[in-house]
Structure formats: C-alpha cells, structure tokens
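**Q** In structure tokens below, several structures.
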Structure I
C-alpha cells in the first residue's frame with residue numbers, strides 16, 4: 001500500500017487525510033502487505049504550515065507504530081528537488097517488504113549539510 005500525503009490546508013483536511021490513511025493502513029496490515037508513506041520533507045520539518053506538519057508527523061508516528069507491531073511499514077520524505085525516478089526506485093524497493101521496517105528514507109531532501117548563504 002502506497003499512501004502519498006495530500007496537501008492539506010486546514011484541520012478538516014488533516015482529519016480527512018488521516019482517516020483515509022488509517023483505513024488503508026489497517027487493510028494493508030491485516031493483509032500483511034508492505035506499507036509505504038510518501039511525505040514532503042518540508043512538512044516533516046514544520047517549514048510549510050501547521051496542517052502539513054501535523055499530517056506528515058502523524059503519518060510518520062503511525063508508520064513507526066506499525067513497524068513496532070511487526071508490519072513492513074516505512075516512509076519516504078521527498079524534497080523539492082527530488083527526481084521522480086529516484087522516488088519510484090525507493091517506493092518499489094520498500095514495497096517489496098524485505099527486511100526493512102520503521103525506516104524513513106530521504107529522497108532529494110536537503111535536511112543535512114551546510115547552510116549556503
């Protein structure tokens with residue numbers, strides 16, 4: 001199951017997206033299918049508004065909880081400059097559900113390194 005976090009503008013949008021993610025993750029977990037959440041790195045870092053940050057971090061917490069319960073659940077954080085083929089590579093790899101659970105993979109995300117002035 002692949003769940004790409006939608007852009008949300010308000011708390012109602014967060015609630016709707018979380019409800020959808022919960023239902024889909026529940027079905028996937030019961031079917032023992034691998035679960036991959038695709039999140040925007042800027043939302044994880046709280047750089048683009050409260051609703052997006054709430055959604056991304058709630059999904060990340062849910063992924064880690066699923067992994068702790070022995071589900072093959074992982075997440076990918078994408079940056080603005082990510083290459084579509086790189087994202088697809090990691091989605092395919094994590095969708096196999098082989099030996100990895102509870103991991104956050106950064107694709108094209110600039111969350112480490114020097115600050116350029």
Structure II
C-alpha cells in the first residue's frame with residue numbers, strides 16, 4: 001500500500017499541536033513547585049500532623065511520577081525544546097530533593113555535628 005500523504009508534514013503538524021499543549025502542561029507542573037514550598041513552610045515546619053505529612057508525601061510522589069512521564073519525551077535527543085527539557089529535569093530534581101528532605105531518613109547527630117563544625121568552625 002502506498003501512502004499518498006507526505007508523512008513528514010503530517011508528523012510535523014502533530015508534533016506542533018502536541019507541543020503547544022505539552023509546553024503549557026509542563027509550565028503549570030513546574031510552577032506548582034514554588035506554591036508547594038510556600039505550603040510546606042506554612043504547614044510542615046512546626047510539628048506537622050502525620051496526616052499532613054502523608055498527604056504531602058503522596059502529592060510529591062504523584063508530581064514525580066507525572067514528571068517522569070513528561071521526561072520520557074523531553075529526554076529524547078531530538079526533543080526540539082532544550083529549555084523545556086532542562087526545566088523538566090531540574091523540576092524533577094527539586095521534587096526528589098523534597099521527598100528526601102521531608103520523608104527520608106533523619107540525619108544522625110554525629111553527621112549533624114560534623115556538618116555544623118565544618119560550616120561554623122569558630123562556633124563552640
């Protein structure tokens with residue numbers, strides 16, 4: 001069977017249409033991170049309830065999962081928007097850091113003391 005359409009034109013049109021919506025979705029996803037940080041500052045800094053922490057962890061995991069889905073496309077070598085690809089990669093790193101920060105194992109007293117001594121050598 002012979003295809004009567006110029007496939008590169010069709011694919012280019014599909015790609016353009018998809019990228020328009022894709023860019024907007026990625027920007028909204030990425031812009032959620034500063035809002036999440038403000039929420040963390042307001043709700044998690046002072047003895048947060050276990051339910052809040054659990055909801056927070058679920059939210060971050062969902063954001064990471066969505067980001068990994070996005071990254072399937074943006075990590076391709078021929079993805080046309082390098083700025084967007086870098087935004088996805090950096091947002092994923094931030095979210096993964098948040099997951100470790102809020103929900104990872106706590107730092108030991110020895111590690112804490114070592115870091116503080118290295119950062120503030122003149123302090124007692």
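**Q** With FRET efficiency 1/(1 + (r/R0)^6) of positions 46 and 78 (r between Cβ atoms, R0 = 35 Å, to 0.05) coming out at 0.15, pick the structure among I, II it was computed from.
**A** Answer for the origin of the read-out: II.
**Q** Matching task: 20.8 is the computed value of mean count of other Cβ atoms within 10 Å over residues 38-45. Pick the structure from I, II. Show your work: numbers first, answer last.
**A** Working: I: 20.8; II: 11.9.
Source structure for this number: I.
**Q** Of the structures I, II, report the one carrying the highest value of relative contact order in percent (Cα under 8 Å, 6 or more apart).
**A** On the way: I: 27; II: 24.
Structure I comes out on top.
**Q** Okay, next question. State the single structure among I, II that was used to calculate helix-only ellipticity at 222 nm (-39500 (n - 2.57) for each DSSP H run of 4 or more, over all residues; to 500), giving -27000.
**A** Source structure: II.
**Q** Moving to a separate point now. Among the shown structures I, II, from which was the value 7.5 of mean projected area of the Cα convex hull in nm² calculated?
**A** I
Bear in mind that the values in this text are calculations on the coordinates, not laboratory data. Remember, predicted model here, so these are calculated numbers, not experimental data. Cβ atoms are built from the backbone, for glycine too; each structure is taken alone.
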